[in-house]
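The structures come next, written out as structure tokens.
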Structure P
Amino acid sequence: MKVLTKSEAKRMSPGALAFYGDSVYSLLVRRMLVERGDRPSAALHELSVGYVRASFQARAFEILQPLLDEEEADILRRGRNSTGITAPKSSDPAEYHKATAVEALFGYLSLIGDNERLETLFAAVTENIPERK
């Protein structure tokens with residue numbers, strides 16, 4: 001896959017970054033769960049839902065904020081403040097916007113090929129929020 005330059009990735013809309021980042025974040029969650037132990041797929045799915053829901057990602061937003069450099073913080077802000085993203089009725093709008101911000105950041109980092117940073121930030125989130133049951 002082509003790695004984008006930072007300039008190319010920054011020109012993408014926050015919605016596009018979040019769209020891609022949702023899958024990146026989900027894949028990281030799934031890999032983490034599989035690495036933690038072989039479980040039936042239904043159990044893995046149930047655990048993964050706990051990590052990818054907006055309320056969890058909103059907590060991740062708070063953990064990530066102080067760890068980011070200026071460029072990453074800008075992507076996070078753009079994701080949180082993006083317009084045209086409507087929270088589902090079952091979700092708190094503020095949490096949903098924070099979750100979108102986290103997904104935009106993960107999408108951005110993946111698109112520019114900064115997998116080491118992705119791993120570092122994902123580890124910070126999962127180490128600071130207890131495992132979902």
Structure Q
Amino acid sequence: MSSSTQTPEVEISHVQEFSAAHRLISPHLSEAENRELYGPCFTDHGHNYVLEVSVRGSVEARTGMVMDLNRLSRLIVERVIARVDHRHLNHDVPFLAGTITTAENVAVAIWGELAASISAYPGCRLHRVRLRESRMNYVDYYGPVLP
């Protein structure tokens with residue numbers, strides 16, 4: 001591959017942490033079914049989450065970057081972290097209203113909060129949202145399946 005004929009595509013990632021409470025409860029299940037399915041997570045509890053956002057794109061010849069990581073950091077803080085940190089995800093976060101706040105659903109909702117803003121940067125697209133709920137458990141979301 002010659003740098004003069006092809007622009008390399010690169011993936012960059014930024015990590016942020018936040019602490020939040022939530023309760024796993026499905027309106028489609030009875031109280032007994034919720035208790036059985038979610039166990040201790042059926043009660044209010046909290047996590048120290050780690051959010052990793054990965055962006056893909058071409059390296060811009062003028063800047064040598066896919067996207068300025070400082071801009072990516074600010075975008076993540078403004079669009080997500082400032083709205084979820086030290087909040088109760090079930091009650092205090094409008095973009096999660098009506099959502100069963102599993103890590104899976106929270107990752108999908110975070111994608112929704114970031115995708116358009118990242119796409120506004122020429123040649124960039126959101127590639128992955130990884131949400132770590134604990135040291136042992138995390139979720140990866142790569143966006144909606146396109147037809």
Structure R
Amino acid sequence: MVDKPLIVRKLERIETYLKQIRQKKDPGIEAFRKDRDLQSIILFNLIQSIQACIDIGTHIISDSGWGVPGSQAEIFDILSENKMITRPLAKKMILMVGFRNRIVHEYEKIDMKIVHDVWRKHTKDIESFCKAVVEKFGL
């Protein structure tokens with residue numbers, strides 16, 4: 001049985017992280033590249049919100065008995081296979097996992113253009129994931 005209060009707490013945390021992101025004005029890419037404080041705020045809140053989505057997905061899969069994901073990206077494949085989220089949303093969330101991993105594990109130099117693009121164009125993917133969870137569990 002899925003622990004709905006746990007999921008609600010995670011969703012509330014995501015909303016807090018996204019609110020922090022939404023409150024920041026976009027100064028444009030060139031100013032963003034120079035503003036280390038803004039970069040830190042955006043990166044921290046993106047990473048935390050993506051991680052919370054991963055945590056929610058892991059919890060749902062575990063409590064539903066849908067197997068054990070072999071990777072964080074596979075979490076969203078499993079959720080899609082079990083009709084928790086759509087395939088297009090799963091693909092977007094898999095890209096978010098890749099983005100998170102590159103930042104957290106410093107696989108390569110952080111490209112602030114990509115961070116800026118994720119901030120401006122892809123936080124809605126996190127919102128879509130949260131909405132799908134809310135709808136599936138009637139939260």
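Values quoted throughout were computed directly from the atomic coordinates according to the rules given, and no laboratory measurement underlies them. Just so you know, these numbers come straight off a predicted model, no measurement behind them. Cβ atoms are built from the backbone, for glycine too; each structure is taken alone.
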Given structures P, Q, R, which gives the highest value for distance in nm of label points 7 Å out along Cα→Cβ at positions 15 and 111? R
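Can you spot which of P, Q, R the value 19, 15, 7 was calculated from, given it is semi-axes √(5λ) of the Cα gyration tensor in Å, for residues 47-102 alone? Please list the in-between numbers first.
Numbers: P: 19, 15, 7; Q: 30, 11, 10; R: 17, 12, 9.
It was calculated from structure P.
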Answer label among P, Q, R for the case where Cα Rg over 2.2 N^0.38 Å, calculated from the coordinates, equals 1.21: Q
